[in-house]
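Given below, in the form of structure tokens, are the structures.
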Structure I
Amino acid sequence: MPTNSKPTTDVKLSCRNVWKVYGKNPARFFDGTKGNLGDDAAAHAHAQEIRDSGHIVASANVSFDVHVGEIFVIMGLSGSGKSTMVRCLSRLVEPTAGEILLDGNNLLSADPKALIEFRRHKMGMVFQNFGLMPHLNVLDNVAFPLELQGIALKKRRAKAQEVINLVGLEGREASFPRQLSGGQQQRVGIARSLCVDPELWFLDEPFSALDPLIRRQMQDEFLRLQRDLNKSIVFITHDFLEALRIADRMAIMRDGHVVQIGRPVDLILNPADDYVRDFTNDVPWEMVLTAGDIADPARGFAPGMGRIGADTKLDLLLPYLAEHEAGVMVKDAEGRDLGAINARAVVKALATGMTDQAGIEP
């Protein structure tokens with residue numbers, strides 16, 4: 001797990017057999033089915049039938065759950081359907097069929113008034129293009145969602161100041177968007193989405209327009225905020241390395257379908273097909289494997305050992321192991337010992353993801 005937040009098994013948001021089809025009267029393809037066609041083969045066949053009729057299938061039979069406190073990443077190549085899905089979840093785009101359940105209640109049955117209340121009070125959304133209002137300064141941009149709620153000026157500005165401080169923009173309250181860097185503008189967008197204290201946080205490729213260094217800094221900032229806030233998050237990206245850094249679980253999409261869902265390490269070790277494997281081929285395993293993945297329960301604590309959490313990524317652990325031959329004892333979230341690892345164990349684990357190309361002679 002990439003953060004100190006604690007996702008639970010409780011389901012916050014459930015997406016069930018969701019379809020989005022563009023064309024003339026697409027609903028006719030789902031009369032009486034609610035999108036649930038049974039197995040994947042039937043769904044793929046139905047999607048092809050729809051395409052053959054001249055319609056566009058943007059999302060096809062998509063199902064997944066988002067747990068309380070979880071960062072759930074949806075990723076895929078351009079045109080895979082990932083951004084369509086996040087817009088369906090918020091009903092910025094109306095699904096053609098299926099169900100979207102928030103705390104067990106179907107959002108697709110919500111009337112316009114209830115939907116407005118959901119967006120204003122329970123949902124925060126961050127887009128790639130920032131979407132700031134150029135005529136408002138930072139403070140008023142952040143406070144704008146509260147203005148829509150009818151919150152009094154003094155109260156909404158006080159709340160806006162809280163989240164401005166949270167994202168590290170104190171001192172820039174009077175600045176206008178044109179006076180800010182790209183990273184600062186994205187911080188304003190993040191602060192604005194958090195101002196309503198949303199239960200669900202949707203982020204649609206929020207960092208893809210930023211330079212690589214700023215992008216990594218914003219990922220770090222995002223993870224820091226999640227440690228503090230423990231939101232239920234759906235995060236859209238086309239960057240597998242970004243997904244590895246932030247995801248508790250992830251779904252990979254292709255042609256509107258979900259190909260595989262799992263923890264990043266599961267997708268890398270057991271890809272469902274060549275499409276998923278292509279995403280994972282060049283991934284450094286030290287960014288994926290954790291101390292808990294390779295801890296040896298047969299090895300007990302020994303003098304000179306430190307202790308480390310099971311969710312610590314190996315790339316963070318390597319410098320320590322280079323200086324401490326005894327290794328470390330790995331502990332779970334409750335502080336119980338899971339087993340020990342040393343530098344040799346890490347090298348052996350990493351070697352399983354590589355082919356022998358050194359040409360060493362016996």
Structure II
Amino acid sequence: MRAVLCGYYGMGNAGDEALLASLLQMLPQAVKPIVLSGDPDRTYARYGVEAVARKSLRVLRAIRSADAFIWGGGSLMQDATSALNPVYYGGLMGVSRALGLKTIAWAQGIGPLHRSLTRELAQRSFGGCTGISIRDGKSAKFLHEWHFPYVQAPDPVWALEGRTSDRLKSLGHPRIGVVLRTHAELTETRLDRLTRGLHLLQQQTNAHIVLLPFQPVADLALAERLQLRLKAHACEILCLDDPRELKGLFRDLDLTISMRLHGLIMAAAEGCRCWAIGYDPKVTALMSELNLAGWELDEIPPNPETIAQAWRTALETGLVLSEDQRYSLADRALMHRDVLRIALGFEEAV
């Protein structure tokens with residue numbers, strides 16, 4: 001069986017690469033994947049799977065040669081970043097269905113859908129799917145309203161097998177990971193507050209800061225600016241290509257301060273204390289679900305001493321998910337694997 005995997009893959013975003021790695025990990029061995037990628041050569045080199053350029057004519061040839069079409073994880077059907085997203089992903093789903101492929105919406109997050117046209121396109125795209133799995137309650141509301149059956153489970157990255165890394169073995173403790181991303185709401189004023197708070201925390205604890213740009217093309221310059229303002233000898237930037245190694249790296253951190261959803265998921269899954277900075281409803285939802293400490297972007301305190309003290313408290317006494325909690329989340333995330341197996345015909349629904 002050949003299956004086309006369609007998502008935001010090969011675009012240099014560590015969260016989406018972790019979703020692809022999770023999907024490949026969960027895909028039945030009898031299925032040969034064909035990944036639609038922004039960088040097919042890199043995708044092939046990293047995962048050893050067939051890959052084609054996601055916006056080339058080869059995409060249609062790949063779909064014609066396949067038996068199944070799988071929307072990979074993430075919020076693909078949303079019009080917040082671009083109204084073209086639902087057109088691209090919905091169009092490929094429609095072509096696949098017209099050619100008779102089994103179609104699966106896997107580990108999806110639906111929305112925001114601000115436009116009636118994109119909302120209608122999303123409804124049509126999900127409506128004919130052989131199987132649907134989602135990762136959040138907001139998406140469930142859409143599917144409930146549309147009367148489509150679905151399975152809801154934690155993000156698949158909870159179940160991704162992390163790899164032990166020796167990248168940090170030479171560093172002393174405490175080690176603090178920082179995952180920031182460029183965003184319109186991360187203003188210069190807010191960034192300055194975070195930077196001053198981080199600098200003060202570094203002075204108070206002699207911490208080693210590890211800056212982790214999850215999407216270097218967008219976030220590396222931000223990390224470099226932070227590094228310039230911190231103690232250079234105790235601050236480094238790490239850009240890791242392998243999502244399994246990236247996840248495993250969080251085992252060796254004492255605290256992770258993250259804006260990105262998958263930075264928080266990876267850290268929490270590996271038993272690291274977390275501090276969330278909410279910029280998106282999916283991050284806010286995770287904060288609520290796991291009772292994570294943190295601030296929304298517009299709630300960042302103006303006083304760097306207040307910021308540093310909050311982070312120091314988190315470093316010393318912050319919540320760590322228990323082994324049972326981590327096991328439960330990873331185990332329930334495997335429900336996405338079950339949806340794949342049933343929809344592809346390898347198992348019968350119970």
Structure III
Amino acid sequence: MARYLFFVSKLYSLAVLRPLQQSIRARGGEAAWFFEHEKDATYLRTDERRLQTVRDVTDWRPEAVFVPGNWVPHYFPGLKVEVFHGFSVGKRSESRGHFRIRGSFDLYCTQGPDTTGPFRELARHHGHFRVVETGWPKVDPLFSGPYAMIRDTANRAARPVVMYASTFTESISSARALRDTIARLAASGPWQWLVTLHPMMAREVIASYQALQGPNLRFVMNDDILSLYTQADVLLSDTSSVVPEFLLMRKPVVTFRNRKPGPQLLNVEQLDQVQPALEHALTRPAALMQAIEHYSQQIHPYRDGRSSERVLDATQHALELGPEGLRAKPFNLVRRLQARHRLGHWRM
């Protein structure tokens with residue numbers, strides 16, 4: 001029976017990995033979870049297995065370790081597989097962000113052509129990892145299961161639903177700037193509002209939005225943001241990772257001061273432009289919808305809900321190949337010491 005480990009350093013990893021867990025179980029395999037931070041483990045469900053110590057992991061001996069984050073302990077057994085925590089949205093330069101190679105992974109499972117090409121170039125340059133385009137497990141539920149049944153239907157609410165979500169990165173977050181605008185629009189009542197914020201956002205910002213709850217605005221914080229996407233007709237955001245995820249449903253997005261705007265977005269720079277942009281988005285103009293379709297095909301062309309299956313297939317193939325054709329990973333003493341320090345594991 002195949003065994004796979006999920007290494008979680010951020011809470012949002014759960015939504016990425018649970019569809020993968022479902023596919024592992026369907027194949028008769030076993031999945032277990034290891035959390036860098038104790039507090040995140042409280043979100044595990046009763047039927048999910050947790051390994052609490054490094055010794056537990058080494059004794060369990062997973063064949064592969066799936067990681068939506070930027071690092072993984074080199075001393076864990078198994079193939080190290082990067083499955084990404086989100087799409088590349090331009091929050092940081094490519095050398096520091098999505099395309100940074102840290103020498104930790106054996107296999108990168110990319111989401112679509114816009115990431116596969118750059119990573120394959122990096123694989124040719126570095127030579128110590130493989131790249132396979134699989135699609136992204138997190139969005140599988142949007143294309144199979146209960147979410148898929150309502151994803152493309154017209155919203156049944158009496159009024160259009162505007163979802164608002166913001167990045168928690170303070171320097172590019174719109175949450176403080178848009179709070180009063182959202183309060184005014186919610187009070188005037190042309191639309192229903194569905195607001196969610198990242199749990200890492202400043203507490204006073206979260207509290208200021210919670211205070212807006214009323215007949216026209218509902219504030220929600222949970223670990224299942226996909227369910228919120230299906231309830232909304234349009235998204236208002238900024239340079240957040242939720243933007244490309246929402247666009248995959250072929251629904252319009254208005255952004256406020258997005259760092260990497262494109263034809264797939266209605267981006268505005270001034271507060272008084274927000275309402276007109278939302279009104280325009282809700283008409284679903286043809287040129288915008290065509291741009292959204294093109295963008296979606298580049299970042300994630302798969303609409304079959306089987307990305308998790310492709311990840312498992314790519315992992316199995318990489319296990320069968322072993323180190324054939326690959327260089328040794330670079331030995332980085334500083335990173336190795338950091339990896340031991342982060343988990344307090346010094347046994348060699």
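Among the shown structures I, II, III, from which was the value 3.8 of distance in nm of label points 7 Å out along Cα→Cβ at positions 79 and 199 calculated? Clearly, the read-out refers to I.
When distance in nm of label points 7 Å out along Cα→Cβ at positions 143 and 271 is calculated for each of the structures I, II, III, which structure yields the highest value?
Structure I gives the largest value of distance in nm of label points 7 Å out along Cα→Cβ at positions 143 and 271 among I, II, III.
No value in this document is a laboratory result; all are computed from the given coordinates. What you are looking at is a predicted structure, and each value in this text was computed from that prediction instead of being measured. Cβ atoms are built from the backbone, for glycine too; each structure is taken alone.
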